[in-house]
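Take a look at the structures listed below.
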Structure P
Amino acid sequence: MIQLLKVELKKITNYRTFWVFITLYAVTLGILALNLRNVFVKDGVNLDNMPILKFPDVWHTATYIAGFFNIILAIFVIISITNEYEFRTIRQNIIDGWSRRDFLIAKLWPIFLLSIGAAMYVFLITYGIGLSNSEDTSFAVSMHNSEFIFAFMFQSFIYLCFAFLLGLLFKKPGIAIGVLLLYSAVIEPLLGFNLPGYIGNYLPVSSIRNIIELPFLKYGVSNAQKFISAQSLIVPGCYGIIFILIASLVLKKKDL
């Protein structure tokens, strides 16, 4: 397994597109973080009444916003897996002795590490925002609610697994990226709107997004999210397992 990871990491780190997307992710998220206070002030948010940039609430605010940037990483994952088909490296791996299970594991490990890396970066950004906006920066206060970072990592991993599955299914980057964007932004929201009750919240992307709910609700709604509950992880966790199982089935059944 370690050897599989080494091979895959060497391939990715020598891939220029990887550094382009990582830079794009880091720069865009970093610029937003530097200007986040000004954005809220211009939108008329009273930061005294809504301490969204202060410890401990900033963990919720920042991870919610960072969740939208997972689309950048998801597009990279799709390009990465579809390139395996385009350049036939997946077939070469099989010829070299990899099993299809080996290939799946080799792809899932970088996705997991990418999720950890994103979470670490968001942790640093969030801590910086909190330090610059909070009066009380003691360890106890500053780390309270930091579990949102782990929720963000979990959220990122599941969403990237979804992107990975789409790349396997469609093989063409343009089609897979188009399906990802269309489903996430149009198809699922329309489905959720037309389904009765709260059923729409249990659809794949909605359940992933709802791991970290809109932070501003807690200042006006009594039952709004104030912490990460185990219950909020169950449905997206099940989807993650389903995505991986389907990916495994695709690799077993499809001609590589």
Structure Q
Amino acid sequence: EQGEELLERLEELGPDESLTATVEVEGAETEESTSYNVIATKKPDKQKDNGQIIIVGAHHDSVEGAPGANDDASGTATTLELARVLSNMPTDTEIRFITFGAEENGLLGSYAYVESMSNKEIDRTVAMFQMDMVGSKDAGKLIMYTVDGEKNLVTDLGAAAGSRLSETVNYGQEERSDHVPFAEVGIPAALFIHAPVEPWYHSPKDTIDKISKDKLQEVAEIVGAAVYQIARPDTPALEHARVAPRPVDYDFEERELE
């Protein structure tokens, strides 16, 4: 009743009038905590540095009560494996491997990271690959989601890498992960995820026994090949590229995440 009364009073206000209200909430608690992003950087070969940056990401937090084996220990493990594999390979591009904190609280870790980037760093960053929920036995096929539902450099390279592995990887439109802050500042970014997600998403049943090694390997090979296509020294630097030079055919798909 009080809410309806407040709404009526707001509707009666003139253009130059304002209304102040005080709200008391009983039984609620607030808690301040600190979250961390974990960052490892592979510097390019000194003699071949093209000045560009690739970001490979996942998130290491989970919702309360959920072990988070797929959401998103699967993406975190794949990020670590790609860091291990690429660490000793020749590259002319800086690669930043980042696992973000507080994704489940509104992408706080990735927003904080993007806000910490200088304009020069943003301009130098040519691609962001986000891996989230990439290992469940019971989820759907791999798809690449962009914020605007348009193809970009990341999806082009992901589709090309998939085709070399006899996998067709389509793209769609979805936010809800750490690719969003990067896309909002103009960095080509995409979310790699299996969709629709498994029935026990965000539940105590998100445990390691439901993880598929084959799905993890599929994503690692596709994202790894796409990243290395940019970073390998014998490929040209991508100056302000939004799409790949020779993309393969792949389609937009209206596939729901849940």
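Source structure of the calculated read-out (mean count of other Cβ atoms within 10 Å over residues 11-18, 13.0) within P, Q: P.
Structures P, Q were shown, and FRET efficiency 1/(1 + (r/R0)^6) of positions 3 and 155 (r between Cβ atoms, R0 = 25 Å, to 0.05) at 0.05 was computed from Q.
One of P, Q was used to compute FRET efficiency 1/(1 + (r/R0)^6) of positions 19 and 83 (r between Cβ atoms, R0 = 25 Å, to 0.05), and the result was 0.00. Which label is that? Computing FRET efficiency 1/(1 + (r/R0)^6) of positions 19 and 83 (r between Cβ atoms, R0 = 25 Å, to 0.05) on every structure in P, Q gives 0.00 only for Q. Looking across P, Q, the calculation of mean count of other Cβ atoms within 10 Å over residues 187-194 that yields 13.0 traces back to P. Among candidates P, Q, the computation of helix-only ellipticity at 222 nm (-39500 (n - 2.57) for each DSSP H run of 4 or more, over all residues; to 500) that gave -23500 used structure P. A value of 15.9 was computed for Kirkwood radius over Cα pairs in Å, for residues 75-226 alone; which of P, Q is the source structure? Attributed to the structure labelled Q.
Taken together, the values in this text are just the output of simple stated rules run on the coordinates, not laboratory data. As the structure is a prediction and not an experimental result, all values here were calculated from the model. Cβ atoms are built from the backbone, for glycine too; each structure is taken alone.
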